[in-house]
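Once you scroll down, you'll see the structures, which are given as structure tokens.
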Structure I
Amino acid sequence: MQHHTSSPTWSATQWAANGEVRLAYDQLTPGHTDAEPLLLVTGLGVSRQWWPTGLARALTAEGFTVARYDQRDAGDSTHLPPTATTNPISALLRRRGPAYTAEDMADDAMAVLDALGWDSAHLFGQSLGGAVAQRIALRHPRRVRTLTTVSAVPGDSAGLATMRHIRLRTLARLARMNHPPTPQGHIEAGVALARLLHSPAHPFDEPALRARLVSAPDAGVLDARSQSRQIGAQWHGPAIERITAPTLVLHGLDDPLVKPSAGRTVAARIPGARFVPLPGVGHELPEPVWRDVAHHVRQLAGR
């Protein structure tokens, strides 16, 4: 159903299936029917609710219809049975992911596209979602119109090759975050996480963040087991040099978690990719850059 308003709203939660895994998604309903499909690919552990609605609206203003989904092991999507590894850092360094593969996670996105009735789409992935989006572009090239990857490591790297792009001090601070697994604890953990990943170059709107977390509580911030399964999912496919989709690589120059070297490496390795540094931006996309980011994605789509 189309909502013909100037401020599009998220649809009710809908469901896609990849085998036994159910995937929750929703769509920002645009005011016109000729918009181009764009799928937001969410980062490690958190729900799709972490995507700023203002960013999605900036993308709809540029002529896209936007959908977002919860990765397996996050948000409302299926959570897999526990595995032995409970620490995301050790999961990253293991040779084998015990629960599922990175290919499975790439196929989840295809299940969402199928459920949406989208033959192909523009992909926009942030953090782990950026690495997943790269893998989708390798595994399902005919279904990817363009690829935008934000604050992400190379999608084909693993273990120590990934760790060289990670700021270990921030990782240690994340590991030390200690909040009770209660609704209030989830809110406090979400605020602490957002504050840690934020750049001081932009104001931190804690009241707005708290309001969002109260309306859509997210236990994923504290779920180290689920994060370990996601981060431990190993990629067995080709190198990112094989990506053929037009590619945009965005990276905050103040990113406290993933060094800008990661974005520069991704852009250098994907043929024809364009690297756009974001001065004063951390491991998030703050409101002052939404319109610029949406404009860059629009330019990419026009290539």
Structure II
Amino acid sequence: MGGAEKMKIVLITGLSGAGKTHAADWFEDQGYYCIDNMPQSLIKNFLELSAMTTKEIDKAAFVVDIRSDEFFKGMKDTLDYLDSLEKVDFKVLFIEASDSTLLKRFNETRRNHPLAEGLTNRSVIEKEREMLSALRDRSDYIIDTTNLKVAEFNTQMDNLFAEQGDGKGKLALNLVSFGYKYGIPQEMDMVFDMRFLPNPYYVASLKHLTGNNKKVSQYVLKHDIAKTFIDQLDKLVNTVAPYYKKEGKYHLNIAFGCTGGQHRSVTMANEMARIFKNEGYRVTLEHKEI
């Protein structure tokens, strides 16, 4: 590991079915030397060998999980060893998702969970989550893939690890509009009820339009209470964002609801998406009822 540049090493771990393989694929696309199901006891050997090769490996990613040989034996020593190397920039990436999402993924793919002898159930996932809790606590980055599409997952990886960035970036904000008559979306961090705003549904010329229409948007946003809400929500998100990141959370799911999910919620989701993008946040936007 000669030269001034440090060797980059990322340990990819987390819950089965959460997306570790996709993370490894991303690193491979970035030119990392990737090894799946790496026995952590062999990582030190790998580093010693790589230093002796003619073509020096300057960045590597290891997928380590409960399938790995003697997963827990010596894990603390391995992490301490990698942390102690002056010529190595070492990070731990933990990939997770909600229990219900993982259950759905295993059922759809008909794959077996590595801890399950038969059908994957919630207790198996909870057991793995408990087994990995200490490693999660020691992770540098945690990505929750519950509500992430592939492109959104890649965006988070880009922001954390792409070399043109500083690896920090801002929180990713996933904004959703919905109608209460259809139920509140699951896995939301913040849910705001827009039914306190004047309803365009009762304006004949606006009734059959949506919040994506300029006339509807102008009608909703012209009221002082809407302006006050926008200002307060903007302050709230900017206040809590750094603390979410400090706790290892790199995306925030925010939902806006109204009766049918057509007018007020859509308008507010659109407006906050515009504001947050201008402030430098990574923003995704979804209108569930449109």
Structure III
Amino acid sequence: MPSYADCFEVGPLCPVQATTYGYYPNFGGNVFFAVFFGVLGISQLGLGIYFRTWTFMTALGIGALMEMAGYIGRVLMNDNPWSAPAFKLQIVCLVLAPTFVAAGIYLTLKHIVLALGPEHSKLKPRLFTWIFIGCDVGSLLLQAAGGGVAAAAGKTDQAMLKAGDDIIIAGIAFQVATMAVCGFVALHFFWTVSRHGNGLEGEKDLETTTSVPRTRMQLILGAEIFAYFTVIIRCIYRIPEMAGGWGNPLMQKESEFLVLDGMMIALACLSFTLFHPGFFLPSMRTGYKNRA
């Protein structure tokens, strides 16, 4: 007896409503995001080379280009919503890409702490990358494992799809928890700096600190906070979206997905492209101390 496992394109026995998303992904919207993330990814590579911010370039470059690949997968699904390769491409890339953007946020925060006075932080600056990016890698591995299981499940293996879904949710929840802890640590740092430090003027008498003009510090702080909240909004949205199971009503609402997932990560990447940390935080540049 025929089943949806035999579906490879839309037809009388394989309606689009029976696919995971239940719709033809919007061609114009997904092309826009694919091109937008492609431009941002190339820009991040160029800016990273120019400023020699290799680690940040790797994180944001991979994040933006993976988003581009994910939206290319969705564009391909517009032509054929039953395409298994296109589905796997977009689900894996769009689940994993924000983790790299989050790593860029943690790295930027480390150098903001260095600029404003590391003695005011509960954590040593180097621990920001060791702890938070380490947790980010753990989240990435969980989501990658879940995405791999879901991608390998095929169209009808519901038990395997559910297992992959649960692993992805665990990874995203761990990412939200990591970002929340990072937010509290950062909030305590800024509160301490405002009370006992020199505010946004930073500390200029420490060998480990680099003086950053107040206006530049305000701009990079604004970009950092903006990127932080856009990424965490995306992650919070993804938890109920995935928790309802594959093909649930929330997952089948493309407008919410494009705004709360695609647009949020696009804004975070745009923020770090227009206000690149390499320009505002000289300590991020490889070899900066040797040239100063």
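Just so you know, all these numbers are worked out from the coordinates, no wet-lab data involved. Here the structure is a predicted model, which means the values were calculated and not measured. Cβ atoms are built from the backbone, for glycine too; each structure is taken alone.
When Cα Rg over 2.2 N^0.38 Å is computed for each of I, II, III, which one produces 0.91? Among I, II, III, the structure yielding 0.91 for Cα Rg over 2.2 N^0.38 Å is I.
Structures I, II, III were compared on distance in nm of label points 7 Å out along Cα→Cβ at positions 48 and 112, and the highest value belongs to II.
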